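Structures are listed in the sections that come next.
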Structure I
Amino acid sequence: MKPVSLIQFLIEERRAGHINAELSLLIEVVARACKRIAVATSKGALGGVLGNAGSDNVQGEAQKKLDVISNEILLEANAWGGHLAACASEEMEDPQPIPDMYPKGNHLLLFDPLDGSSNIDVNISVGTIFSVLRCPEDVVQPKVEDFLQPGTRQLAAGYVVYGPATLLVLTFGHGTHEFTLDREVGSFMLSRRDIRIPEQTGEFAINMSNQRHWEAPMQRYVSELLAGKEGPRGKDFNMRWVASMVADVHRIVTRGGVFFYPLDAKIRAQGGKLRLMYEANPMAFIVEQAGGAATTGRERILELQPTGLHQRVPVFLGSRGEVEVATRYHREADVAYA
């Protein structure tokens, strides 16, 4: 079968009426920017990109040099093409308007420029996550409130994994598809179409160091998994944890599994660990389009009405069967304590 490039795939999506020319251009630009980020990450110490940048992001987290570099690459790439009204980054407090000297488009782009960047110094896979929304009509200068749309209104979402291979996983709401960067050709090529996440799994990803802080239903659920064949679930489970959401989710998209970052006593005041707009919503869209499920442990992530650009939420996502069990335990506990 003749290989299908990302550009050819986007043309097919336009002909099918799934996307318009402006959204197609936006995805091409983001993919091109991510190829530049892939080059920067691949150089490691030789490129002088390792270590901290000496600054903090809006969440008060120390920025890595590659956080800053990746953010600038994405901002610069998307500034002048005429496909965006504004963009927002996990690394910036406020949205970035399109400079007045350039034409403006009808889309809003949100991105985490380098997810898992704490792993970059030890050469573990990191990635970029992005989400696309439509700019409300008659809005000339988008403000924060224009970005605060539920995940069900996403037009597109994707992530790029910078690992042994550079992979782009993308959805427009008509299935989830994977593209692999052919470095010799310089193009992303379709490597898996219509990915399906197995409904059942024997693999879970969670940060066990936080176990003592978890709520009771999470304690119950994980203890049952750890009990294995002799426990109430009647089978053995394996645990995996990369501490890079892109890497952990891509494993699930590839072979199934579940990923949890539950609410716990340490992060209760901030509502959760992961950002709704930059991480939870796009990943939930991708996973649902691949047949999986994504909740906060209590409600569907994509139906949440955002209250802030940097809002945090708990995240349960992956193989539908296990997400439903863990979510049911939380809902039952809420009813019991009500």
Structure II
Amino acid sequence: MIDSKAVLEVLKPVQDPELQKSLVELNMIRNVAIEGSKVSFTLVLTTPACPLREFIVEDCQKAVKTLPGVETVEVEVTAETPQQKELPDRQGVPGIKNIIAISSGKGGVGKSTVAVNVAVALAQLGSKVGLLDADIYGPNTPTMLGLASAKVMVKQAPQGEVLDPVFNYGVKLVSMAFLIDPDQPVVWRGPMLNGIIRQFLYQVDWGELDYLIVDMPPGTGDAQLTMAQAVPMAGAVIVTTPQTVSLLDSRRGLKMFQQMGVNVLGIVENMSYFIPPDMPEKSYDLFGSGGGEKASKELGIPLLGCIPLEIALREGGDSGIPIVISDPDSVSAQSLKAIASQIAAKVSIAALR
């Protein structure tokens, strides 16, 4: 007769591939039950977006089937996203486990497209996700999320008046675009910018979130300083294109986050190559090639993925239906989903180390 102790014993050698620690030691194996020749248990991953989920389940099933008399192994997979580490000089946002900045050294590289699609992809995988549009001067995320005509509501809370974020595709969103007229320019100096970003952090009813994705403005200015100094951040992702000028600016942005003590999770190369819609088997390097990989190696920062330039990707942003929803089987959507999983995995690794 086998018991739960024997099941846990054969599972001890099975490791989380990212953390390289035993699943049993990490308390990721729970609720072991034995019914005749069937063994069932719960596998608790560190993120619903785990990119190696199927491999871990398969390794667990193989290990348990080595026990005599076991014919069936049922694994229920759930997730508990770990909380990012607190910092004594930075105030966390209640209910938010991980804050991730999507940034770029220069404008026009597709940073907002990456931020929106990563947020939606994480939500599709079962995570609780928020998106903070910190690009105060050029707030575009509402349009990309199909919320251009939405309005945020102000409500009373124990801490006073708070904003109620709008919601679509599983993502909660707050943006300056909800507070101004469509054609109204935001002509503000640094202190006012600092104030509104802090309001978006602390005076919004975000609820419980696994991830708050922050769409940063381009460059290394006041918004980046405010985010890096105000809250403990799980990490930053740098978006670039293969062009030399974009890579030069992205390196400056990367170095800024490192100087501020923010973990840089990796580089995303957008517009890596162009796929003609009438010739999907062909691709063209419109902006050069290999720049992201070269920068990744030189700086010792992971390359999280490369996203091609597809017409459907642009159309998704204009129509308010992100490509991970409108065309989930496209090369761009698959790349963005993989990048989202990579980001989630690296955040969990950093939190548990």
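Taken together, the values in this text are just the output of simple stated rules run on the coordinates, not laboratory data. The shown structure was predicted, so the numbers you read here are calculated from the model rather than taken from an experiment. Cβ atoms are built from the backbone, for glycine too; each structure is taken alone.
Computing relative contact order in percent (Cα under 8 Å, 6 or more apart) gives 15 for which of I, II? It traces back to I.
From I, II, which structure was Rg and Dmax of the Cα atoms in Å, for residues 205-292 alone = 13.9, 40 calculated on? Structure of origin is I.
Taking Cα Rg over 2.2 N^0.38 Å for each of I, II, which is largest?
The maximum falls on structure II.
Assuming 23.8 is mean count of other Cβ atoms within 10 Å over residues 125-132 as calculated from a single structure, say which of I, II it is. Structure II accounts for this read-out.
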